[in-house]
Structure 1
Amino acid sequence: MNRDYKKLTQEIIDRQNPENIAISKALREELRSIEYSDVLLFIRTSMNEVDPDYTKKSKEAGKRVKDHLKGHLENVEYRYQGSVMTDTHIKGYSDIDLLTICKKFYSYDSNSVKKVLGRKDIRSQLNENQQKKLKRERDVPSYKGNAIEDLRTLRLESESKLTQVYSKCDTTHPKAIKIENLDLHREVDIVTANWYDDIASILNDKGDFRGVQIYNKRKNKKGPVDFPFLTIERINTRSSETNGRLKKMIRFLKNVKVQSDVDIDLSSFDINAICYDLSTSRYNNASFQELVPILCDHLNSICTNSSHANNLKSVDGRETIFKDELDKLRHLELLLNEVETINKDLQKVIQS
C-alpha cells in the first residue's frame, strides 16, 4: 500500500509545532526546495528539531519549579534529564524531568572498588593516580544518617511546596511528582534521587559520569542506577561534531516509530544507542536523504549480525541493548521494515 507522505508530514508538523509558530527563513526555503517530492519532504521534516521557542518553554517550566523548590529545600542539587536536554524530542509540548538530588549522602560501588584494590592483577592495570582515586573513595567515612529517610523527607517536602504552588500537581506516582504549568502549557516531572558513583565515575572525577538512583515512594527504596548526564553530554558533543546529523537520525527514527501502524517497543534510550553506535565516518558528510539508506544498512546489520547486536552498548557504554533481548530485536526488525519501505520510496525518487 502506498504511503500518504503528505498526511504523515502534516502529522509531524502538528506534533512539532502545535501553535503554528513561523519557522525560520532558512528552513522554510530548504523545505520549499524539496516540495516536489512528498517522501523527501517527509524525511526532512521528520529530522527537524522542534522550534527553539517550544524547547525554551519546556526548560523555563523546569526552571520555575526549581526556583520554587530552592527557597524551600536544603542540601539539594538540581539537574535536568530527558530528550529536551539533547534536543531530540519530537513534540512541541514536551515535558522535562527535574531531578532533586539529595546532597546529604551518595552511594558508590564499594564491592567493585574493593575488588580492584584487592587484586594485584587488576590494580596493576591502573596508574598511580587512578589507584589513589579509588583508595580515597574507599576511605571516605560511611554516612551515619538514614539515607532512605532523607530521600523520603525530600520527596514529601517537595510535594508540600509544589501542591501549594500548582493547581495541577499529581503526587500519586511512586517515582515522580507531576505538575503542569498552565501559563507555559508544559508538564514537569520532579524526581527525587541520590548520586551514585561506579568505577568509571570515580576514575573520571565524577561530573557527568555520575549516576543517580531514583527514590520510589511506594516501595520506600532506591531504584536501579541510571547514568543520564553522560548520555546527554555524549549525544550533544557528537552531534555538534557531525553538524547535527546524529540528532537528525534520532528524531527520524523516533517519528517513524510513533507513526508506524504496528507497536514498536523501543525506547528513546534504545534509539539513542542505535544511532550513537554508527561510526561518524559513515555519515559525517551525508546529506539528509543519504542518512536514510545509511540507517537502513545499520539496522539491518544489527538485526542479522548477532555479534553486532550482542556488542551494541548504551551511549554511556555501561549496558548492552540487544544481548539476550530477542523480543527487543524483533521490535527492531519492525522498525527496520518501516525504514526500508521509506528508503525504497526514496530511491524511486532519486532514480526518476
Structure 2
Amino acid sequence: MPPRKVLVPFAVVVVLAGAAALWWWRAPRTPHDQLLLYGNVDVRQMQLAFNDSGRIDALLVAEGAQVRAGQPLARLDASRYRDGAARAQAALAAARATLARLHAGSRPQEIAAARAAVAAAAAAAHRAELTWRRQRTLVEADFLPRQALDDATAARRAANAELERARQSLSLAVQGPRREDIAAAAAQVDADRAALALAQRELADTVLRAPAAGVVEDRILEVGDMASPQVPVYTVALTDPVWARVYLPEPDLGRLRPGMRADIVSDSFPGQVFAGWIGFISPTAEFTPKSVQTTDLRSELVYRVRVYACNPEGRLRLGMPVTVRVALRDNAPQAQPGKVCGG
C-alpha cells in the first residue's frame, strides 16, 4: 500500500480539480458569436426658459407630467407685449397710408388749384407790367419822381417771380411725388412690418411651449416669479430617442459596427427584451467608468457605444442599468436600423 502521507495530498488535488471543473462548467460564459455590453439608459434633457423677461402668470403642468410637442407649459403677464403689438400695428397702418397717398399722386382738385394759382399770378404779372410802363412814361415826362418808377420795377419783378413759383408748383402737382419719396415710404412700410412681426413674436413668446415630447422632471420657478432667458422654468426629459450608453472593450472593437441589431435587457423587467440597434461608436478610447459593471478589468481602455432602444411603453428610464446583447452571426448593419421599432 502507498504511504498515507502520499494519498492525502493526492486526494486534495483531486477534490480541488473537481471543484474547479464544476465551477467552470456552471460559470456563465459569453458565446463566441455574441457580445455582452454593460451600461445605463441615457436620454436628452431640455432646460426650458422664456425668450423674454416678465412675471410668470401661470404654470400649466406639474412635475411628472407627460407633455407633447407644442403644448403650452407656462405663461407670462402679456399686457406690455399686447400694447407693443398694438402700437406696431398702428405705425404700420400709418406708413401704408403714406405710401398709398404717394402712389396716388396729386388729386384733380390740387392740380386745378395749381392751375388757378398760375392764372392769378399771370394776371398780377400783367397788371404789374402795365403799371411799370405807365410809370416809366410819366417819369420820363417829369410828371412823377424817379422813385415811382423804381417801385413799379420792383413790383413787376415780384409779380413775375410769383408767376414762376406758381408754374413750378403746377408742374410738381402734375408730375406727382418723386420716386425717391415713394421708395423711402416703401422702406418705412417694410420696417414697420418687421417691427410688427417682432412685436407679435414677442407676444407669442409669452407662452412657453414644449419643443418636443417628454416628461417634466423639475419645475424650477413658481407663479409670480420673474422669468428671464437665463433662468429655466422647467427641466424636461425627452422620451425619444432613448438609448443605452455602454462600453466596448478595445479587443472587440472590430466586431461591432453601427446599424447592427441589438437586444437590451434590464433587471427591472425580467424576461422582457427591448429591441435596439448600434447607433454610434466613439472614435476615442477612455478608461472604463466606475459606474459600469463589466467582466473585464476597470483599468482597460474601452470605447463608448450608443445603442438606440425601442421604448414604446416608456419603461426604460434615465440611469437604469442595462445589459446589451449583440449577435455577431447574421447581423449585418441595416441601412435603416430604426425600422426595428416598426418605424
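Just so it is clear, none of the values below were taken in a lab; they were calculated from the coordinates. This one's a predicted model, so the numbers in the text were calculated from it and none came from an experiment. Cβ atoms are built from the backbone, for glycine too; each structure is taken alone.
Quick check for you: by mean count of other Cβ atoms within 10 Å over residues 89-96, which of 1, 2 is greatest? Before the final figure, lay out the partial values.
Working: 1: 21.0; 2: 15.6.
When mean count of other Cβ atoms within 10 Å over residues 89-96 is computed for each of 1, 2, structure 1 gives the biggest number.
Can you spot which of 1, 2 the value 2.5 was calculated from, given it is distance in nm of label points 7 Å out along Cα→Cβ at positions 97 and 113?
Here the read-out was taken from 1.
Where is distance in nm of label points 7 Å out along Cα→Cβ at positions 137 and 305 largest, in which of 1, 2?
Top value of distance in nm of label points 7 Å out along Cα→Cβ at positions 137 and 305 goes to structure 2.
Output the label of whichever structure in 1, 2 has the greatest value of percent of Cα pairs over 37 Å apart.
Going through 1, 2 one by one, percent of Cα pairs over 37 Å apart is largest in 2.
Suppose relative contact order in percent (Cα under 8 Å, 6 or more apart) works out to 16; of 1, 2, which structure was it derived from?
On the way: 1: 16; 2: 30.
Structure 1 accounts for this read-out.
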